[in-house]
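**Q** In structure tokens below, several structures.
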Structure 1
Amino acid sequence: MSSICIIGLGWLGFPLTKHLQSKQYLIKGTVRSPNKQKIIAKMLNSKIERFDLYAQAQQNADEKPMIESLAASEVVVINIPPGRKNFNAELYIKNMQGLIQRAFDNACKHLVFVSTTGVFSNSHSIVTNTSLADANTPSGVAHAKIENYLLNNYFNATTIIRPAGLVGPTQNFAEIDIASTVPKFRHPIYTLCHKTNIEKGNDPVNLVHLDDVIAVIVAAIEQKCTGQALNVSATEHPTRKDYYEWCAKQLNLPIPGFLEDNKKRQIGKIIDASDTYSLLGLVPNYNSPYKMLKQG
């Protein structure tokens with residue numbers, strides 16, 4: 001069975017690793033924090049290395065791999081969000097390309113890159129797997145460039161995963177001091193409930209549950225589904241105003257304040273993931289955002 005290296009054992013990477021281990025895959029991975037390195041290595045009973053994409057300059061071909069686990073991993077999953085603070089797009093792209101090169105210079109035969117639906121702007125009414133990227137944010141542009149790099153250079157060995165807005169439980173690492181500051185459930189309502197004058201209330205909601213993202217990644221690995229860019233989203237898309245007002249009421253949170261939206265304009269993008277589920281033979285567990293809400 002293939003050895004898998006998961007670069008970025010965070011909110012998505014850690015539960016993905018546990019799921020793959022339950023299927024008897026040999027998993028190695030990386031984290032940025034030295035505290036996390038010790039704790040996660042113990043929890044997963046696996047080799048965990050420290051790796052920081054921003055601190056790691058691209059190395060020359062005659063130097064040792066940036067990550068030792070790459071030398072023995074046929075499947076590599078790269079899951080490194082760019083971060084919201086002090087985002088350096090040029091460095092992110094450069095070092096990500098260097099990391100990808102390193103993976104393929106070693107044992108990698110299948111690379112899964114976790115991208116984002118942010119590679120699409122809000123100008124499309126429906127965005128499918130074959131829609132052209134037209135990002136208008138720094139993060140979206142950076143991810144689109146990395147996607148193009150992969151598809152132009154490693155098309156037959158690459159799978160791109162584009163999750164919509166991510167929802168789901170957060171792993172509680174009790175031994176890590178900062179754990180108490182991390183929300184136990186990830187959902188946009190916990191931020192929106194504190195806001196007023198929110199625009200575009202009639203735009204559609206594009207969310208996906210953690211479990212469905214993991215299911216797509218695992219299926220793509222097991223089916224060797226390469227040469228694909230796969231959208232992952234719930235199949236239902238209520239309006240932002242209707243959905244988040246409902247969420248706030250369900251959780252007894254302040255009702256977010258949406259502005260009246262009377263403008264005649266094209267409604268924002270809808271992430272269509274139907275081709276992804278059809279291709280992989282999957283049915284999403286959370287086809288509607290109304291099924292995703294953390295109750296209590």
Structure 2
Amino acid sequence: MEQNLSTYRIFFEVAKQGNISKAAESLYISQPAISKTIVRLEDNLNVKLFKRNSRGVSLTEEGEVLFHHVQEAIHHIEEAENALQKMKDYHIGHLDIGASTTLCRYILLPYLKKFMEEFPNIQINLKNQDSAKNIQVLEAQDIDIALVAIPKHLSPNQKVILEQEVEDIFVASPKYIENLKALHGNNFSLFQNATVMLMDDKNVSRHYIDMYIRENQLDFKQVIALNTMDLLIDFAKIDMGISCVIRSFVEKDLENGSLVQIDIAPPIPRRKIGFMYHANNCSKSLESFLSFLEKEKD
């Protein structure tokens with residue numbers, strides 16, 4: 001396109017007003033500048049766009065054709081500008097968040113509830129997948145932010161907010177512990193005599209526990225692998241075995257006695273989870289969510 005947008009805006013205003021002086025007043029441009037712009041446009045298009053009359057100017061047949069298309073284009077531009085203004089004024093937008101089933105239920109959902117009360121016009125798209133996959137798609141900027149287990153080493157583009165520590169522990173029902181004692185005596189071997197229930201080997205939490213097991217040269221005789229921590233908690237409650245879970249997720253169960261913590265030595269080192277985002281992401285919806293999380297830190 002040889003002409004720039006300002007040229008067509010001037011043409012549109014002259015055609016709409018039917019008078020160069022009125023168009024000049026409307027656009028805050030001098031009459032000579034407008035006249036030169038119209039002449040240049042006619043020369044470039046090699047057509048006559050206006051004809052003079054006693055009241056000012058009117059469109060030629062070619063001018064009518066151009067006016068119809070320019071009017072439509074300017075209308076679409078104004079619609080886009082209005083839409084952008086509404087997005088700014090009413091916080092309209094969308095936010096893609098990644099989180100595993102466990103982190104989504106126990107940590108993300110309370111934050112989302114409060115965020116959506118404050119920003120009801122931001123559409124939330126939740127990608128339910130494990131931390132490793134979320135970090136991968138976050139690096140590709142296919143999601144805006146992810147609640148993940150924080151890796152030891154971050155790339156320069158990876159930023160973390162609202163970081164917190166979690167503690168992995170082994171729990172079981174009181175009845176299951178009594179059954180172990182009845183079968184193997186009070187000094188039963190946790191890892192040799194019990195059925196141990198862990199997350200499946202695709203999960204980041206499982207990788208962390210496997211590293212602990214290797215470093216401490218432990219050997220589990222019987223292992224059940226499950227794909228959510230909810231199932232680990234539920235299976236422990238119905239006396240199926242000893243589950244490795246995040247302590248904060250079973251606080252109420254420990255308080256009411258439906259589950260008991262099993263002390264092990266050495267204890268599993270604490271690890272960190274948090275919201276991770278890409279430094280190059282300039283989404284307004286992400287900015288709103290990060291500002292919200294900053295307030296939640298206080």
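**Q** I have 16.3 for Kirkwood radius over Cα pairs in Å, for residues 165-276 alone, calculated from one of the structures 1, 2. Which structure is it?
**A** Only one of 1, 2 returns 16.3 for Kirkwood radius over Cα pairs in Å, for residues 165-276 alone, namely 1.
**Q** If you rank structures 1, 2 by FRET efficiency 1/(1 + (r/R0)^6) of positions 13 and 213 (r between Cβ atoms, R0 = 41 Å, to 0.05), which sits at the top with the largest value?
**A** When FRET efficiency 1/(1 + (r/R0)^6) of positions 13 and 213 (r between Cβ atoms, R0 = 41 Å, to 0.05) is calculated for 1, 2, structure 1 comes out on top.
**Q** Right, here's the next one. Can you spot which of 1, 2 the value 32.8, 112 was calculated from, given it is Rg and Dmax of the Cα atoms in Å?
**A** Here the read-out was taken from 2.
**Q** 1, 2: which one has mean count of other Cβ atoms within 10 Å over residues 69-76, as calculated, at 12.8?
**A** It was calculated from structure 2.
**Q** Here volume of the Cα convex hull per residue in Å³, for residues 29-196 alone was calculated and came to 149; which of the structures 1, 2 was it taken from?
**A** 1
**Q** Which one of 1, 2 has helix-only ellipticity at 222 nm (-39500 (n - 2.57) for each DSSP H run of 4 or more, over all residues; to 500), as calculated from the coordinates, equal to -9000?
**A** It traces back to 1.
Taken together, the values in this text are just the output of simple stated rules run on the coordinates, not laboratory data. It should be emphasised that the depicted structure is a prediction, and the values quoted were computed from it without experimental measurement. Cβ atoms are built from the backbone, for glycine too; each structure is taken alone.
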